[in-house]
Structure 1
Amino acid sequence: MEDESLSGRLLAATPLLGDPAFRRTVVLIVEDEKDEGTLGVVLNRPTDVHLDQVLEAWTALASGPPVVFRGGPVSPNSALALALAQTDEEPVGWRSLDSSPLMSRIGLVDLGMPPELLVGGISSMRVFAGYASWGAGQLRDEISEGAWYVLAGDPADAFAAEPERLWQEVLRRQGGDLALVATFPDDPVWN
């Protein structure tokens, strides 16, 4: 995994990860460059901010719940959007994550474009405030220390109808020991 790109993969926080910004999160890796570092978005942290309050023009294209998601602790006042392309053709204003064939239909949306250019080109979209970022080698060190499970993703993960349950669902579908981890109580003292 040292030289393999993580783009399009999921990171699920292990119970060892104590950082509250990432506790029980599922992160989709958006970019992973060996010399540049890694960028991802937390998929399972919806906020109470409705999308129509900050990016009203994009509300009609957003998947439910139509709120802004907390994408990570870096640049929380910036926004980026992920969308699922409907066909093999790239919609205008959309760029594939260049990942595994299964995840290649997920891409980044240029929020500076008029939203009507994407109508009919995408089937799902979600907007994230901020992102997660790691310097070159930093994420791989955290993985080696046991902070993250690196998992294959499913395009539906980025647009889960119940994002609060995504951590448990992603771990449960792995089977084996990870399915058991999904049943761990949120607070170990409840055990």
Structure 2
Amino acid sequence: MIIHLLRHGRTIANEKGFYCGSSDQPLSDGGIEQLRQLKTEISFPITERYVTSGLRRTIETLKILYDKTPDAVVEELNEYNFGDFEMKPYNDLKENPDYIRWISGDDDVSCPNGESRKKFRERISYGFELVRAMKAESVFIVCHGGVIASLMNMLFKEQKKSYDEWLPQNGHGYTIKISGTVMSFEPL
């Protein structure tokens, strides 16, 4: 099985440095233009199935790159739920005690009214298994940077890369090849 993971195009929240997880943001004009340019530079793979997280920015990315709507929506591959920190920039939060506790806490600490890193990883792991259960030879998934970085970190621990090292730019990602219990990857 081959699974392609692509981070959606840029949004205004990405451009302004806001925490944007569960907010259903559209692509920005710059994000649309960037994807159109990438489409002329990169030969995006043709696959059996096309999947998104269901958020507008992922559906719009798929439409621009493939002129398709998703064959399936896997909501478990939605971005991290930042709760009360959603759509706020770091500078507005850096002195907030709840933010400091979350950012420096362990994996069980949740954003107020959001989720913990542990729950996030459990959710996206389940979403990844739902995709694998589709039994398709190849799947193209448009999802989110945090989802991709976290999945890659979990699937390829032996690489000893940090979350930030796995985080792809908008419009980029990874191709994962699965043969039995062996997995390999390359940049998409």
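We did not get these values from a lab; they are worked out from the coordinates using the rules stated. Nothing here was measured: the structure is a model prediction, and the numbers come from that model. Cβ atoms are built from the backbone, for glycine too; each structure is taken alone.
When Cα extents along the principal axes in Å is computed for each of 1, 2, which one produces 49, 37, 30? Source structure for this number: 1. Taking 16.6 as the value of mean count of other Cβ atoms within 10 Å over residues 55-62 derived from one of the structures shown (1, 2), identify that structure. The value was obtained from structure 1.
With FRET efficiency 1/(1 + (r/R0)^6) of positions 47 and 135 (r between Cβ atoms, R0 = 30 Å, to 0.05) derived from the coordinates and found to be 1.00, which of 1, 2 does the value describe? Among 1, 2, the structure yielding 1.00 for FRET efficiency 1/(1 + (r/R0)^6) of positions 47 and 135 (r between Cβ atoms, R0 = 30 Å, to 0.05) is 2. Thinking of 1, 2, which structure, once relative contact order in percent (Cα under 8 Å, 6 or more apart) is computed, gives back 33? Computed on structure 2.
For Cα Rg over 2.2 N^0.38 Å, for residues 39-142 alone, the calculated result is 1.08, so let me know which of 1, 2 that is. Label of the source structure: 1.
When helix-only ellipticity at 222 nm (-39500 (n - 2.57) for each DSSP H run of 4 or more, over all residues; to 500) is computed for each of 1, 2, the one that comes out at -3000 is 1.
1.6 is what came out when distance in nm of label points 7 Å out along Cα→Cβ at positions 7 and 111 was calculated for one structure; which of 1, 2 is it?
2
Match the computed value 2.1 of distance in nm of label points 7 Å out along Cα→Cβ at positions 63 and 95 to one of the structures 1, 2, and report its label.
Only structure 1 yields this read-out.
Of structures 1, 2, the largest value of mean count of other Cβ atoms within 10 Å over residues 23-30 belongs to 1.
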